[in-house]
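Student: These are the structures in question, set out in turn.
Nothing in this text is a laboratory measurement; each read-out follows from the coordinates by a stated rule. Please read these numbers as outputs of a predicted model, since none were measured by experiment. Cβ atoms are built from the backbone, for glycine too; each structure is taken alone.
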Structure P
Amino acid sequence: MGLARKNQSIQDWITQQWVILFGQRIDNKNYQWLLGPFGGIKGIGIKFVDQLAKDEDSVIDSQRKNKGLLDSILNLGLPETELKRLSPNVIDFYENTSNYDLLLKAKWNPFFKIFGIFIKNVFSRRIEQLNVPIENLEDASGLTNEIIKLVDKKTNVIKRTIWLRTIKSTGQVVYSGVYETCSLPNKRICIKAIFPLPNGNATVILTPRVGEKGELILDSSGQRIGDSGFYFLLKDSKDQLWTKFIRSFKDKLVVKSLNDRITATQTLTLWNLKVLKFEYEIKKTAHNKTLEQ
């Protein structure tokens, strides 16, 4: 049996040992679709970007103005019938994400709120990652919306896309995640969101489809390793890779446009019970509105 790395906080060591005990060992060759950057032991947050650039011999791109989570919506490999139905406004958001402002509302299931408080106090504040609001946000709170592209120093090819979101009023990092597409073992193309953690990461793989009203639906409702879903990954003290697939945890995101107003609803469930619901209002920045006029 593997052992988690020493010389880190006891909270992180226990969590990683749990993954080793109840997860499974994996290899680089057969799990390329799942792998992604790991975080350090001294916090994630904004400093993670500089460390990742250094580790992967890349630099932050300061040339591109319009930066998207996806370079092209075609990267999702959607069927032609679905692609034609997809809202042009939703497409523009994913291809030019940096041109938008985000407002966030949050509503907890009271039963699960205590778990949110525990995670925030024990992990999130310390590592500057996954800082979801604990209080219900009835009035929309502004988020920064920064898309960071890391490009190869030699080829200038984009290597990583990072979506950094902080609460404007406090500067607190909510999410610092690497976003890309991946091809599952069944060849289905999905969106992969990688949230670095100490000596590992939390990875959410979401299957895309288009609803009848042109909305983009991203769903992590897989049943086993190799499906979409929520994964913990880590390296143990001997650099062996381990993963734990959390089948009971689901993440569903619906991004839609109605009368040129883009909104998104994200619902997190555990054991089929709603844990937390996020509602986003997505607006083009004043600068980009002016350019369109």
Structure Q
Amino acid sequence: MSDFPTPSSGAEPPASPFRIQTLAVVGAGTMGQGIAQLGIQYGFPTLLFDLNPAALARAEQAIAAGLGKLVEKNKLSAEAREQALARLTCTSALADVQADLIVEAVVERLNVKHQLFKDLAELNSSTTILASNTSSLPITRLAAPVPYPERVVGMHFFNPAPLMALVEVISGAATAPAVADAVEALARKLGKTPVRAADAPGFIVNRVARHFYVESLKIVEEQVADFAVVDELLEASGFRMGPFRLMDLIGVDTNFAVTSAMFESFHQEAKFRPSRVQQQKVDAGHHGRKSGRGFYNYQ
């Protein structure tokens, strides 16, 4: 039984309990730091959590540098940059993670996200929105064991989060309409273009884009052409980045995890089969730009 307010018959609906004035981001990797940068840039006090203090230090530097680039391009004043940085708080203590909306950007493993959301639910009120940046895991399954699953929603940013305009807002079977409405409104305040999606494997973008990666990897697996040639051809055809450069940017390991999750979600449908070439890169620790080497060498 939920304690979410519902309008009585014939009465004006009550104001939404979901007022988002403070943000928290869990996970200080590439996506987490990008989302945190957006929060402080657009005026929201934002807390960034990671268990690894070194990851937090790197994230702080990256956020400061990202805002600095906006100053260089005259898109942000130096004073506004300093004001934004003052809105950022970093912590390695989970007990500190309390906000109106919490976005998780941690590893794509259902058991990890389940435990995280259950822990956060104990630390926050029933009207704290718990949002997942997952690109492939079902929101309905994420919400199932969480107290008040009505406040669990997908808020899927794209990499790099400060630059990419699109945000998918995904409602699970239990997600309250007011929660999705609040998250969509927040995305607009962050300068994004939100798109509402139903809870289906890969949602919209990753389901469509999967074959951009999978078919390109098959070409390399079958020795039709090497990865650099595939990138050059697709970029010459109008794509801003070829699939292998894009996988290196996103993270080869992250991209592989998304493909693997979708393969399972579609009951091993052959067209979503993960690539052995990509698996080998992951096993070797060649995760892309963040590790210094992926399909290309960045060292």
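Student: Quick one: mean count of other Cβ atoms within 10 Å over residues 24-31 came out at 24.8 when computed from one of P, Q, so which one is it?
Tutor: Source structure for this number: Q.
Student: OK, next. Given a value of 13 for relative contact order in percent (Cα under 8 Å, 6 or more apart), point me to the structure among P, Q it was derived from.
Tutor: On the way: P: 22; Q: 13.
It must be structure Q, since only it matches.
Student: Still on this structure: With distance in nm of label points 7 Å out along Cα→Cβ at positions 144 and 280 computed per structure, which member of P, Q shows the largest figure? Numbers along the way, then the final one.
Tutor: Numbers: P: 1.7; Q: 3.7.
Max of distance in nm of label points 7 Å out along Cα→Cβ at positions 144 and 280: Q.
Student: Follow-up question, since we're still on this one. For which of P, Q does helix-only ellipticity at 222 nm (-39500 (n - 2.57) for each DSSP H run of 4 or more, over all residues; to 500), calculated from the coordinates, equal -13500?
Tutor: Computing helix-only ellipticity at 222 nm (-39500 (n - 2.57) for each DSSP H run of 4 or more, over all residues; to 500) on every structure in P, Q gives -13500 only for Q.
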